[in-house]
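Right after this note come the structures.
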Structure P
Amino acid sequence: MLIALYFTLLGTLSTSAQSIEAKFSTEKANYLAGEPLFVTLVVSNRTSEPIWLDFQSPDLAKVLCDDFAVEVPGAEPAEQPWGCGFGGSCGRGSTEVQPGKSTTRRQLVNQQFRLQARAYSLHAQTSISVRKQGLWDSPEIEHVNVSDTLQVKVQHGSRSELESAFKPIVAELDDPDPLRRAEAAVAVTALAPAFLEDTLIELTNTKFSGAAVVALRKVDTPKTRAALARIARSSDDSTIRIAAIDNLGRTRDVTYLPLLFQLMDSDNKEIQDSAAEAAGNLGGSMAVPQLASLISSPNAVTRLAGTNGLGKSHANEAVPLLIGMLLDSDANVRQAAASGLFLLTHREAFDGNQLADVTSLESAVSVQQRWARWWRSHGKDSKAHGLSDCAPPEPLD
């Protein structure tokens, strides 16, 4: 009882400094499994002048472009890893806060973590740099570290109870405040409950279309898969169309493989490349013959699409084809073949401590010969891999 009381009090503490007051909180103590759980950070200006704040989060939060980090011991990641590597830039600026006013940040915890029915301790932390001007070279007047531990309990609920919990979130999709609309869209698309499939389909026609397309794949109902296919086939927005193709390839519904084969014949090379990769991922060995037809094209961009698709096929049948593409006349195709071989086999050809060079055809010949020898010796025992099981490369020989 004393321990529980201690943590309850700990969850109400705030961090105060000369210029600001900062406090983490949750909206309540008890949640349903699958209900949006936000941690909120409120930072108040205690001075008589405007100030500018820069949030300097721990490493993981920086990668995810969050203003603060939340750790949830005992919780699993919300999604299985997909793809190898990460790149991007947040491009954030300073936040101005007027005297006596505050700024609020909210983070959806179950966007990163899968929360089961049990009690959790949420560890939230960030660092805040305080300046008198919103200039990158303005001197720092104060640096504040903020951390807290918040106790919540997640419990099972009925579908009707979960639908009721989502109603205020769905209503915020029409909120006049763009920040509240964005937060609601994050909650709806990240958690993607099946009973909101119509709402998610509607969101594909808004500024949140990218996240909505991913959510359609996560819901994975006949209706959402059909919506992905419709967008992949005919959307006027090429970016969203490509996203739909990519996510359709991750649904595991092979009835859409003929559509992806059809899109592989597109005159739009970006569509062709995305369709080839999606077909490889969705169809595996079934897609190899169609992808093989692309790598025989006289057009280097088409050969590149076929090579990329073979690399995503998690099929051993693709390996000898990619070994052959190491001798392609186009350097981009050769590099794609080397990348695909690594993805499929988790092996790379090294020269010393460096990856073997395939940028020149002369050096690529040597690499191709090494791969051919390896395949003759190990091909029968090789296990094909895919984007869901990345690993560091092992030397080819």
Structure Q
Amino acid sequence: MPLSISRGSLPQNFIDSVTPGLRLPTPEPQYFFAKMAMAGRLNLAALNAAAPTVQQFVSMAGGGAVLSPELDELVRAADAFPDAVKAVDEFGLGKGDTIKFFRDVYGGGGFDETSRELKTDQTISTTGQAIQAEEVPVVLKEYIGPHDGTSVKPYAIWNFDAKYRANKEQLAGKTTRYLRRDYIRWLDACTRKRFSASKNITYADAVSNVLSFTSGANHVLSLETLLAARKAISDREWQKFPNGRYMCCVPTKFNTDMVGDVDYRELSKQHTDGRNLIFGYIGSVQDIDIFEVTTLGTYGAGVTVPNDGNAVPSGVTVQESLLFGPGAVGFGTALPPEPRWADDTNFGTLAKLIWYAIHAFQLLDDRGVQRILSQ
């Protein structure tokens, strides 16, 4: 059965030819990872247009018009944190089409004076060595929505509710809004899960796995844990964003965990300089910008935590934070989301609508991500 859109099924007030009213606000996440994926596409478009910044590209493309608050957020995110999610659009439209990224692999040794000194009468070896490299494939797949919690089912507009033109436009507009929300929530979850696929984990209080997160153990986030994660990604020499910082996404519990940490209060600072006025920013510690994100992964009792391999003990919820630099996760687009109408209209009495897109998601290099697990 399709998901029916009618006056009887709509959860919000809406203006139509019969019932005047106002649409009330509905609580929604900031969808941090979806916005970063979209900001990555903006960054790619600016690069292809040879624009020095995304801000200039969007201003030129829009003829100098004032940006909406949502687009302005994306523009500032794209310029401040380029490649937080690396966008790739050079695909064909075929399912299974693949782009392969190549990465240099450096080796060698003898990094001292004696090893490299050319001595008198020394014969230089003529045996060659190969230049090492590796590749990461990014594969396209088709995706559809919306999903009702059981399976993908289209939204439906019954002809009875759409017989007046004004009312039909209102219902079509609401259906589009619902489709957009379904797509954004899906994109946010898929992008975040690529970060969560990293095998690099820092545990609160330096425990060895989630089996230590027993009820009442209180292994919560701390400044020490945050800096231990920073040390891990820095030891791998992963690059930082152009502002010289890493990004760290934390759950809402972070604020209550850190409220009594004097050292954190001393090292952190508010965004008074206007540098990071984008969604979720709450402060900085050393070279880490911290963002509160409500759609981070959580693992309930009995759930096996990825790349930890253990099930969460009874009575515990494990919280996941993510510390990362640019270029670790890729997001490919061959076809952006578009509405698709069903061929079956029940003899012209029913219009059914889904969204359809062709994307690719990939963890390009897990060395650029450090997961932080706490309870």
Structure R
Amino acid sequence: MQMITAYTEEVDEVEDGLAEILGQINLESLKKNSVGLVTCHVDFINTGFIGELCKKLPFNIIGMTTMASANQYGKSMYALSLTVLTSDDAVFETTRIGPLDGTGYKDTIKTAYQDSVKKLPGKPSLILAFFPYIQDLSGALIHKSFDEICGGVPFWGSIATNVDVSYERCYAFSNNDVDKDSMAMILIHGQVDPQFIVVSLPTQNIRKNRGHITDSDGCELKEINGISAINYFESLGVVVKKDASIITPLMVYYEGSPEPVALGIYKVNDDGSVLCGGDMPIGAAIAIGEITSEGILTSTGEGMDRVLNSTRRNGALLLPCVTRYITLPDHNDELELIANKMKSIGVMPYMVGYSGGEICPVADENGILQNRFHNFTFSACLL
């Protein structure tokens, strides 16, 4: 599989932006099957750019709005990055699933997914997915349901975000079919053999105290070590206020996983429980993490070193958490670090978008990939 990227910041001048994108891709050099991924500023939807781009491209695309986009051609909050995957052997099927809501979302996903699989020559080997940012339906619930529906097929991607992190203007789309309550995905059939990389926080940013979850319900964390979640946090000197913005990562050590998964606290309940960004299984160990600028760049550097040491050199798809971009005093520091690391190995196409929730498989102690949902992380899929 070959990966090609293109980039523009011409959000207002549609024709100029299209010319810039198409000038960076030789459509005649594409292989038998091709597909596209887009990350972009929300105004590329509002100006009609996405619709015009779809008319020019001889293949389907999926995409999402994001805080900032980058590839080897540039980086900006006001940018669009197009990634093209092209292959003579792999087969691609794109689909939009939705709209989704808090009641019938499982049936909606199941029906659309099964219909899409029927269009492939066989079972998908990899799925690339962009989830919606829905106020009354968490990405963790969509993730858990989709994992069950697809039977554990590895899937990688992100929840859509945007420049002001408001759910009203976060979109996932398939071609020019845009809906803030729908998910979009690419099903890939063939010998893809990707490598997944997830780095959350450096060790020095994780407290050594580990408790164990003694009561929970899905993503709702009720008790740790037999006391309410809030009381447990307070016993460690961590104050989590009900109506304040919460950027305290919870490091969850799932059974069989050698590395923890970083998850956010979304809501504090009156009974002392908290709603979290992922599954909180009873018995799992849990620790408190800390987000710092130094820790963000340290984890980015670690993630990029893994990228550069990989044998997969056809392309790198990178989706770090939007919290990282917001937290850094100079928001572009992570993008600069990524660009400098990539330049050190010469020509290797890559793309970066910022994620509202990272979707990336993690290998368990037996080397078997388990689909996981993350927060605060640096996430990569190498082809």
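Looking at percent of Cα pairs over 40 Å apart, point out which structure of P, Q, R has the largest value.
Structure P comes out on top.
Work out the source of 2.2 here, i.e. which of P, Q, R gives that when distance in nm of label points 7 Å out along Cα→Cβ at positions 144 and 176 is computed. Let's see the in-between values first.
On the way: P: 3.0; Q: 2.2; R: 3.9.
Corresponding structure: Q.
Can you say which of P, Q, R returns 25 when relative contact order in percent (Cα under 8 Å, 6 or more apart) is computed?
Details: P: 11; Q: 25; R: 19.
The value was obtained from structure Q.
Readers should treat all values here as calculations from the given coordinates under stated rules, not as data from a laboratory. Every value quoted in this text rests on a predicted model; they were computed, and no experiment measured them. Cβ atoms are built from the backbone, for glycine too; each structure is taken alone.
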